[in-house]
Structure 1
Amino acid sequence: MTTRWAPAKKDTLRELATEIVHNYGRGRVLVAIDSDGGAGAAGLADDLVEAFREQGHAAFRASLDGFEKRPEGAPRDSAPVLDESLFRRVLVEPFRLGGSTGWVDRAWDADADRAVESAWVTGPADAVLLVDGTDLARPSLAGLWHYRVWVTGDDSRLDARAKASAVVDNSDREHPRRRFDDAC
């Protein structure tokens, strides 16, 4: 049995961080770490933040889950949905303002069905915010992102992959691979 070579996780993430900083080296940068769930996007985003920090760049994390609520009056077993107004108001807009403006990286606990105590975060004028979640390319959010990474574990969702700035195959969590799905 032959073993296929795969890049080390840290190498893939360092290269991705380098590419993002090369293209968006100044100001506040919003990066979507998108998936259809189950592909390990949150873990990849956590590790990518560390790759940015290793290179001396300020990087922060948030998850779309921290802004999802059950609709008013919905049963406890119903799926939470994104409160887009809250997401934009306490995370996206304050982050983009820069300066000393603080933002909240999590506002709602969907499991407990209640608001979480606000922990305001601030950062330097040049910073990257990585947000993981599902369907971050939906029309209402698509214009927010400077860069969008699609995390996949298989060859599904070609439509979502086509909208991404980068595609990462995370089927082997210790050896994520950059995929170049050129459509030329």
Structure 2
Amino acid sequence: MKKLLIYFLFILVSITHTNAQLVTTISWTENTSMPEHEVIYYKPGNKLNWDDFKGKPRLEGNVAALTMSGFGYKSEISTIGNTGQLNISIYCYFNKPLSWVKPDKKTNYILNHEQNHFNLCFIVANQFFQRLKTSSITLQNYKSLLPKLYTEYTAVLNEMQNKYDAQTRNGQENGQQMQWDNLIMDQLAAIKL
């Protein structure tokens, strides 16, 4: 009888565990632990200006300016019994103190190139957002799935940023820069928030 009771409890716990439900909410946020005066959160239509580049420029080398941007997420879960609520907040940011420009390179052309680095970051952050919306996130897999997908999309971002700089030669190839400008504008226009 004792074995039968233990077996019954095991089956009951297994059924409860597999029937656990998770409601997931995915949203954009500007509420992070980053100091407000050091960061600009991406907003479609808003443009960077040279006053946003607060970092000390590296005068050696050919690089005229550097945009330090990225995206991240934070998640919070609450559970009651076998039901959970998972809130995932995604943010895309520009880091002012780590972004810089050489004093004699503050042109609109170079600023456009740097703005596109931030735009590319938002495009990939949105791809991450969309992927999360279509993923099967459960109480059992969210702890491993979220970091796995984030790592995947940060790799996509790094590859895209490197390709952008390589093909435009850091903005020095006007024809390639124009092609990238058009590609990025088209991708931004396709994003529905």
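Every read-out reported here was derived from the displayed coordinates using simple, explicitly stated rules and does not represent laboratory data. No experiment lies behind these values; they were computed from the predicted model shown. Cβ atoms are built from the backbone, for glycine too; each structure is taken alone.
So the values come out like this:
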{"item": "When relative contact order in percent (Cα under 8 Å, 6 or more apart) is computed for each of 1, 2, the largest belongs to", "result": "1"}
{"item": "Entry that produces -6500 once helix-only ellipticity at 222 nm (-39500 (n - 2.57) for each DSSP H run of 4 or more, over all residues; to 500) is calculated, selected from 1, 2", "result": "1"}
{"item": "Among 1, 2, which structure scores highest (criterion: distance in nm of label points 7 Å out along Cα→Cβ at positions 78 and 118)", "result": "2"}
{"item": "Which of 1, 2 yields 85, 32, 29 [Cα extents along the principal axes in Å, calculated]", "result": "2"}
{"item": "Highest-scoring label, criterion being mean count of other Cβ atoms within 10 Å over residues 38-45, among 1, 2", "result": "1"}
